Structure formats: C-alpha cells, structure tokens
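Below you'll find the structures, each written out as structure tokens.
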Structure 1
Amino acid sequence: MRGGIIALLRFILRIFFRRVEVVGQAGIPAGGPLLVVLNHPNGLIDPLFILCLAPRPVSFLAKAPLFKMPVVGWFARTLDSIPVYRHQDAGSDPSKNREMFAQVRAHLGAGGAVAIFPEGTSHSDPKLKPLRTGAARIALGVASDAPLQILPAGLFYTAKDTFRSSALLCFGAPFAVASAQLDGAGEPAPDAVEALTLRIADALGHVTLQADAHDAHDLVARTERILASERRPHNAAPPPELADEFALRRRLTEGYAELSARAPERLERLRRRILHYEERLVGAGIDPWELPVGRLGILRVLAATGALMLRFLLLLPLGVPGLVLHFLPYRLIGLLARRAVGRNADVLATAKAIGAMLLLPLTWIVAGVIAGRLAGPVVGGIALLFAPASGYAALRLSELADRAAGSARALLLWLVGRQKFLHLQRERREIRAELIALADELRV
C-alpha cells in the first residue's frame, strides 16, 4: 500500500511543479539510523519531497491534528507517520509526547529513518524560525550499534504557492551524533540539547536561503534573473539548473546583507534601477527570460519556432477538449483554495493539491457519465479513460501557448521597436556589469 501511495504522491508532485531537482543524494547513508531535519516553508507539500525523492523509506513526525483529517489522516497513518502533540494545538495532550519519543527512538535504534521539521510549523518568514529542541532530544536518546546520523535538507521554491513553478531539494552533509545519558524522565541534559540544536540550525543554514526581510529575497530573485539570463542566449535554451540558481541566490543574499550594512544608499539606488528595468519589461509585455541576449539569427528563430509549432499541433487534438473540460475545475480549485487559507501562503499549495485530488477525479467521472448517456457506455468509458490524459495535454498546450506568445512579443518588439528593444538589452548589460563589479568588491 505504501509503495502505491508514494507512486501517486510522486505523480502529483511532478504535475504540480514544472521542474523538480534533487542534489546531494550521493552523501545519504544507505543504512543505519538516520534523522532528517528540514525547513518548513510550504505546508503538507514539504513532506512529499522527502517521502518521494529520498533514496530510502522515511517516516515523518507530524502534528497530531493531521491524523484526524478525513483524507490527510489516512495518508499520514498509511505512510507510518508518528503524531506529535503540540501545546498550541487545540485538544492536544502533550503528555503523550513521552510515548512519541520512545517510539521514534526505537524506530531509529532499529536502523530506520525519520524526518522532522525542527521549526515546529510551516511559515512564510524570510528565514528559519528558532528551532524547537525536539530533534536534538530525540537524537541524543537513540541507542543503537551504529551511530545516529543527522541529515540536513533544504527546500527551495521559485514560487511555492504557484502551480507549475519549480522546486529544489538540497541534501547537506550528514553528521554523527552519539547517544547521551538520560534522566529519570527520559530526557538528555539541557546543555547537550542546546548545543545540538545550535548545530542543527547551523547545518540547515547551509542548505536554505535566509534573509532578514522579504524585500531581500525579492531583490535577490530579480537580480538572479538578470545575471542568469546571460547564460541563456536564446529562447530555445532551457533556464539554468535550479541548483545553480540556488547557489547564486545564496551568494546574492550574502552580498545583500553586507551591502545593506556598508552602503544602504547604494543598495537602494541599485534596487530602484532593477525595479525600473523590470517595470519596462512588464510594460512591453515581456518576461525577463524572453528578451534575447545575443544576436537573433533568422535560422535559429525559424528552427525554434518550427519545433514549437510542431509540438503545439501534436497536442491540439487532445489538448483542446482538455482545456474545455478542465477550465472551470482549475479556476474553482484556485478560488476555493485562496478563500480557505486566506493570507497563509505557506498552506496555499497544500489546499490547491488537496482540492485537485478531490475535484479532478470527480470531473473525469462526470465527463464519463455524460458521454455515456449521450453516446453509449463504450464512448463513456473512452471519455473516462482519456479525461486525465486530456488534462495533461491541456496543461502542456497552455504552457506552449504562453511561451509562444512571449516569444512573439519579444520578436515583435525587436522588429517594430528596435531602439526600445536594444535599449532594454543595453540596460540589462549595464545592470549586470554593475552587479558583477559589486560582487567583486564585496567578494561574494
């Protein structure tokens, strides 16, 4: 049962995110007790990455209220999750956590793997929350022949609440922890707990993006687009690897903090220039990736356009019916999810995923029933069979249409507004040169 659920969750993950990348897997211990600690920016989406992409089975510690939810609770129990009873959860009994600690330590002592979010809750803060002590208290109480390994893992989302964005799972270097003497209540010494919690926080800091304010992340993202776009000389090339983007953003974040302390006026001038540049792109209807850097050769343009049109035409027979069938459910899922979570961006993707899991199969069944009543059971069965595939075809068709429209806008600007087009290119090159000079000056 677990294997089937993992396969389903992996499929959902690949559909929700356009790109999913994993780095650092080679350093994960293949056996022995393993405690995975990771940041928690995106609600119930975060555990899916470890469950689906870790090279060995992992059980999760999850807050107790999740086990009472109709669908989520069934998934949590089937995936061998372990409930944690938190003080802030209504109706929770924290006294049960002693039993939880014993259960987790026994699982780890037998050579299993457990994952925990040491921040204690999901959030949208620009940096890690102060870590709870649970991970350290668990680790120090594990008794096994092989030493317990703690594995830091960081999750990076390009736009965590946006359908078809990208995500990176970054595993850090594991480190061993020796068991400690426990008191009569089954607790290690407070000094040892504090020291290990600080070490876990430091390890997580190396696999996550952190800044003092949301404005820093926003400017870093805009800066990264300008720098990275130079590595994409024309529309036919793919964007940079997420691991490279993550590493670049880490350096930019470090530079932002240093420049903010040393020359805040210079930082503000640079911020305004970058914002003005992107506003001009938006005004021209162009995404930053759609402004070619090099020369636009006619053969290159024709080849890229031809390949795009061929894929578009191949998807039309199944994609158009899929667009008709899925348009209303897609809009309804987004609307209901936003109303359900309000301003809590850290659980918006979770709400969208759960809504899709419930509403889309219902849509396919209704389509099959209607087709069956109108044209007979055979046609109804065919409609039910092809409805999910039509949804994926519609998704790819709409993405190709968006890409084609963006390319056409950039090409049109190049043809009819050449001076403006060249000015935007020149502006990007000048900003990039300023950023590189600044990086050399700050040595980031």
Structure 2
Amino acid sequence: MKKVVVASVLAVATGAAFCLPAALALDDGQTQGAQSGQITIKDPAEYNAYTNAVGQSSPAAKAQAVEQFLQQYPNSVVKEEMLEQLMAAYEQAGQGDKELDAANRLLQVNPNSLRALTIVVYMEQKDPSKLDDASAKAKQALAAPKPPALSDADYQKLKAATTPIFEGAIAADANSKKDYKAAIDAYTAELKAYTDPTQTQSGPGLLATYNLGNAYVQQDPKDLVNGVWFLTRAAQFAPAGYKDQIEKAAEYWYKKYHCATTNATCMANPDGYSDIQQLAKANLFPPDSYKPVAAPPPPSPQDLAHQAVTSTPDLKTLALADKEFILANGTPEDAGKVWDVLKDVTAEVPGTVVSATADSVQLAVSDDAKQSQKADFTINMKTPLKDIPTAGTNATYVGTFDSYTQNPAMIILKDGEAPAKKTPAKRPATTTHHHTQG
C-alpha cells in the first residue's frame, strides 16, 4: 500500500481541509476593548479611526480600514487587537495569504498569541518545506501562558480547539523525518485532545488515527498490536473507496502478528479479526479486552538444522548449502554428524571470489554469503596460483574438506586447485570417396 498517497487522499476525502475553529473568532467584548475601558485611546482622531475600522460590516472593507489604521498609527496601544481583527477579516474574506501575513505580524507584537500561532501552524503544516517551523511554533503555542484578558472558560475553549492542530503539526513533522516514536507520541496526544469522540471518526481526527497506525508498524521494532488496532479503527470510518485498502493493510499486519506462516488456514481467514473490527469501531483506544494472540515463534536455526539431520536417512544426499547451514547453526552433535560425511572428501566448490592470493581464495558460496559479499569457504591451494582471480568474479575450485568454524561460519578446504579443463572430444576424421566415372 502506498501510504503517502492514501494519507493525502484520505485527508481530502474526510474533509481535513476544515475551517479554523470557531473558538478563534473574536467575541464582542474583545472587539470593543478600547471602548470598554480596558485600553484607552487618548487621541480622538485615532479613536475615530479605530471605531470606523472595527465597525465595518464587510470583511473586505474592515480589512482595508484596519490596514489603513495600522499604517497611520503603527505604534497604537490597540495594535495587537487590530492585528487580530485583521486576521479575522482576511479569514472571512477567504484571503489566506494575507491572513497568514497578518498572523506573522501579530507574532512580532505578541509571540505567544494563540490565535496567530494557530493560523501560522495550520497553514504552514500544509507545506512540507515549512513543517519544521510549523512544529516549532506548535510547541511554542502548547507552552504559551494564558492571555491575561481571557477568562478561564474562554481559555479552556481555545485550548480545546487548538491543541489538536498543534499536536497534529508536531506529529506530521516527526513523521516526515521518520522519527516514529515522536510521531506516535504526538498523534496520540492529538487524539486525546479531541473533546468529542465523533471528531476522530472523520476529518483530521480520522487521519491522525490512520497515521498513528502506520507509525506503529513502521517504527523499529514494530508494534503490531497497536498498529493493527489504529489501522483497523481508521478502516471502520474511512470513506468508501479507501476503507477496503486500509482494511487490507490492517489485516495484513494482523496476519503477520497472529498467524504462523505455515498455517495456510489462518493466513487465508485469520480468526479473531472480526472481533477486533467490532471493538475498534466502538473504542478509540484499545480496551483491556483487546488481547490479540501472537503466533508461535518460528523454529530457531538450530531447530531447523536438527530437523534436517533427523529427517534425512543419508546425510550424504544433502545439498552442499544444507550441509553448510547445519555446520553453521547445528548443535555440536548435529554439526559433527554432517562433518563426518564431508571430512576428507574432495569436491568442486563454485562461488564468487571475495578475496584471493596466490596461496588462498575466499569464496562466497551460499546465497546469503553472496548477498552480503562475505566469504563462507576458504580454498587453500596445493600450489600457488599463477592467475589470481579478481574479487567479484565467479570461479570453481577443487579441494578437500579439511576443517570448519561455526562462528564465524567458514568451511576450509586443502589441496585446492582449479578444475582440470575438459579436453574437447576429437571429431572423427571424414573419409572422402572418389568416384571414378567409367
């Protein structure tokens, strides 16, 4: 599954491009700060310009009037309030770029303005190149003190509305850097910040659920128990067209966790998954009853080596790769049985040259050794080589099995030499018959 594509499409499909929270709107008491006596404008002309600007009913007209006021009175005592009014006017007018500019101007006056920080974070997190700044400002906002003029009740409303936005930006930045631990912490905090459970069933809350599940299965080591849970949860509320793809991803990881690879029945129809779907639909976070059963651990290399030895009547019939595996992974008893059939046997050994001198060639013979470009066979030559092979070339040598080490895994042959070149068979001489005409 292409996670990035699904995530971006899911964001659009679930309405993640939502409007800023209503709690960011200025109420009448705050818009009339100067008139209520909280702030006093001493200059009558400035006061008249202020009341004219805030009294405009049209967002476009208000924005224009506030801009004129700020240009005329750049050091006004109500500069912060007017920049808040300007942000709101541009928001209502649908002029996002100017709204962002007004928010940044407000942060120069009050770096802890939650409204300005929210707007900047919300807009910047849409641009991958600005995720760092969005995350930094989100952390700044989460640590910002309560504005003195804001009541406790209004402050709590504002925090409830903005915290998911801030945590979401921090999570997105961490996720983009593949810092999955930090992403998991932030996505979890975002989901916990939603005051209404239905907020996690669509929009940014649903997207955070999906991204949280992906972060769990991408971290190292993977946490499949939590990854399966949040992917399954996301699938229960994903829009048609995306539900099936997310469900398949959740089921894939569930099989990885629950089914032994040799259990074809479980891999085809994993038992217990339908119960998880029901639980995930009813609960955002895993309840105590969510206890998926892990598959039994696969046999260890030593177990596999023992099975090969005990199930093979004649160990001489084992392929060279199987003999090597048992020598490298078996118990001393099992490895000894295989070595008994190899010791002093002369054979051809083909492989890829890892290193070579005139007296010794190291070969990568097994597929694993070739993949890692590490030698697993050493051929000690009977007589020095005249032509020393270069690393990376394929070569075959004849040698007699002499000894081996288990760690590091290495099989050593003595009396090595290049295989004798086969002399091509001579073609039978052709007889020419001369026919004499009579």
Structure 3
Amino acid sequence: MSTEQSGGMNDNDRSITGFVMISHAVVHTYELSIPILMVIWLTEFDVTTAVLGTAVAIGYGLFGLGALPAGVLADKFGSRELVLVCLAGMGGSFLLLGAAQGIVTITIALCLWGVAASIYHPAGLSLISTGVEQRGTGFAYHGMAGNFGIAFGPLITAVLLLFFDWRLVTGLLVLPAVIAIAYAVTASFDETAAVRADGGADADADPDADDAPTSLSGFIEDTRTLFTFGFTIAIFVVMMNGLFYRGTLTFLPDVLGGFMPDVVDQLQLFDPDSPMAEEFDPASYLYAGLLMVGMAGQFVGGKLTDRIPTETGLVAIFGSLAVVALLFVPAAEAGLASLLVVSVLLGFLLFALQPMYQATIAEYSPPGDRGLSYGYTYLGTFGIGAAGAAITGYLLEITSIAGTFAGLAAFPAVGAVLAVVLYRYGERP
C-alpha cells in the first residue's frame, strides 16, 4: 500500500509540513505586501510609475530567475538549510527597505528579496517530496498556506499602515521570518524519510532523482529532451499567465484608489481630521479582498483539472480574463457595485489559472524530468513574468488606465490562442 493510502501523517510528516507551511506563507506575504507599499513610495520619493515598476520588476524577476540554480543547490546541500537562508534573506531585505532613502535603496532591497525568495519553491517542494510520506496531504496544506500569505499579506500590511509609519511596518514584517526560523531551528525532521520508506523509488515527486544532471552538459541534454513542441508551448502559456499576473497585481492598489469612493466620509468610519482617516486606504482592502477570492479560484481550478482537459480550461479562463481586462475600467467607472463585481471576477479567474497550468506542465513533461520542468515553470512565471510590472508601469506613463488594461488584455488573449494550439498539436510524453 502506498504512503498516500496508509493512514494519517506521522510526526515527521507533521514537522516538515508545519515548516513548509509557515515558510510558504511568509514568502507570499512579502511578495504581495510590496504592491501595497508601492502606493506610499510613489508619493514618498516622487518617483514615476515607470521607474518604480522597473525596480519592482527586477526584484520579482530575480524571484523567478533564481529557481533553477536553487533547485541544483537543494539537491546538493539539502532543503532545510536553503529555506533558512531564504527566510533570513527575505527578513534582512525588508529591514533594508525600512531604511530606504530613495529608489536606489528600494531597488537593492527588492533585488535581495528576489534572490532570497527564489530559493523557496525548489527547496520547499523538494523537501515535501523527499521527506513527507503523506505527500498529497503535504502538498495540499502547503498550497493552502501559500494562498493564506497571498490573501492576508496585503491585508496585514494595510492594517498595520493604519497605525504605524511605513518604515516601522516593514520592520514589523520581519517578524514572520523570525518566527519561521525559530520553528525550523527547534523542529526535528528527516528530509529523506519518504524516499527511504518507498525503498528509494519516489515515483510521485521525482522518480529519477538519481538521474538528475550533475554537470552542465547533463543539464543541457535533459533540457533538450524536455523541450518538446508541447512542453515549449506550455511554457509560453505559463509566461502569458506570469506577465498578466504580475502586470495586473503590481499597480492594482494604486489604480483602484482612483475608482474608490470616499467611504471614510460616507460611512463616517473615523473623524475626518484624525490620523486614522488620513491613513485609511479602502483600495488596499479591496485589493486584499480580491486576493482572498483567489483562494476560491484556486480550489475550483484544481477541481476542474480532474474533470476537463486542461487545455480546454486554459482557453476558457484565459478568454474570460481577456474580457474582464477590457471591461475592468468601464465597470469601475460605473460605480462601486460594478467595481466590486469585476474585481471578484478578476481575482477568481487569475488564481483559477494556477492549478490549470501546473497540471498542464505535468501532462507535457516526463516524470523523470518533473523537477526540471517546474524549475522552468517558475522561471517563466516569476522570472519572465516579472517584466509585466515594468510593462504596466510604462503603459501607465504613456496612456490611460483603460489603455493600460487593454494592453494587458493581450497576454491572456495570446494565452488562449496558445492553449488552442496545444490542444490541437501538442503530444503528451
């Protein structure tokens, strides 16, 4: 009987799962708190959206570019130590952000964050695959924790900004990394328990781990084998998702602020002359709510991967996203109710894509190269996709918000076309 069917988690499983859950949540808490802070930086440092968008794109790009080398390092040195380096690096980068005196320091700090954060996914997923016997359950909890960070990171940041200066808030955001490090130091677990329990045959995660490339020539050869026509198209699909995801979310809190009514005066939440009224930004809370809706999108998208061809799901979701992008500004201008509806649709569809393209990558890559395939996936999503932040910043400079969303709609439109090509011509291994 496989470990997936033989009962509940053991102590080692629970220890590892707890470690990766808190670490995964911390990574995405930092990732999605940055757009909230950008609203303040735009006025604090009198910087243009194009310049700030480029700076953020560099940091987010390193988040993806580091995935491949991080995977190699995880195989060589083990996951636990690398995740600790990741957490310490992210915490240190936010300490540096709190001391920023201009765009140069912000760029340096975001680059440090990107390099540190890029370590997590290859190391964390590797740790689950080699150490957790109840692997499916481990991955499920791991994904839920990531969604928690995505949804509540911006919310926590927005709430803290009600009471504290942004510099102090970035300092307080170091605490989750400290807590995660403290847990890792005190926790005891065996990183290879699942591999030994399976007698060395880890079919669900990395069945050919012993065949992993140990030289540059081996890496190149495995890459050539992996990049069939179908997998290549699938990676381009992933890139379209990454460009739209990063391009849409990076400046969205600032964009939403231009459409939100003055709810402080309308609802009399605070004294109009109080510091709370000055700091309260309803757009930040709408942004956080949009990301919370994304948790439902993740669930529905994941369920659909078991029921319909993933290519069909990609066409439907990408096509719907293109329509939502084109309608976003007209709906936002029509009133608060239609703004809420279109925001809910955007959040739901944006995150429903993730399990769909992840399942597609699995279908178009051989099991023995699954780790390498997801390394390229993160490179496409977070690395190439980071250019979306710079593209959006530039579009906001040269055109209207409506023009910016129309430009961004091109990414899901192209993604839908690529998914059709994949459905018709792609061949699974």
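Coordinate-derived values only; no laboratory data. Remember, predicted model here, so these are calculated numbers, not experimental data. Cβ atoms are built from the backbone, for glycine too; each structure is taken alone.
Computing mean count of other Cβ atoms within 10 Å over residues 313-320 across structures 1, 2, 3 gives 15.0 for structure 1.
Here percent of Cα pairs over 18 Å apart, for residues 361-408 alone is compared for structures 1, 2, 3. The highest value is that of 3.
Assuming 52 is percent of Cα pairs over 40 Å apart as calculated from a single structure, say which of 1, 2, 3 it is. The correct label is 2. Structures 1, 2, 3 were compared on relative contact order in percent (Cα under 8 Å, 6 or more apart), and the highest value belongs to 3. So helix-only ellipticity at 222 nm (-39500 (n - 2.57) for each DSSP H run of 4 or more, over all residues; to 500), computed for just one structure, reads -16000; which one of 1, 2, 3 is that? The structure behind it is 2.
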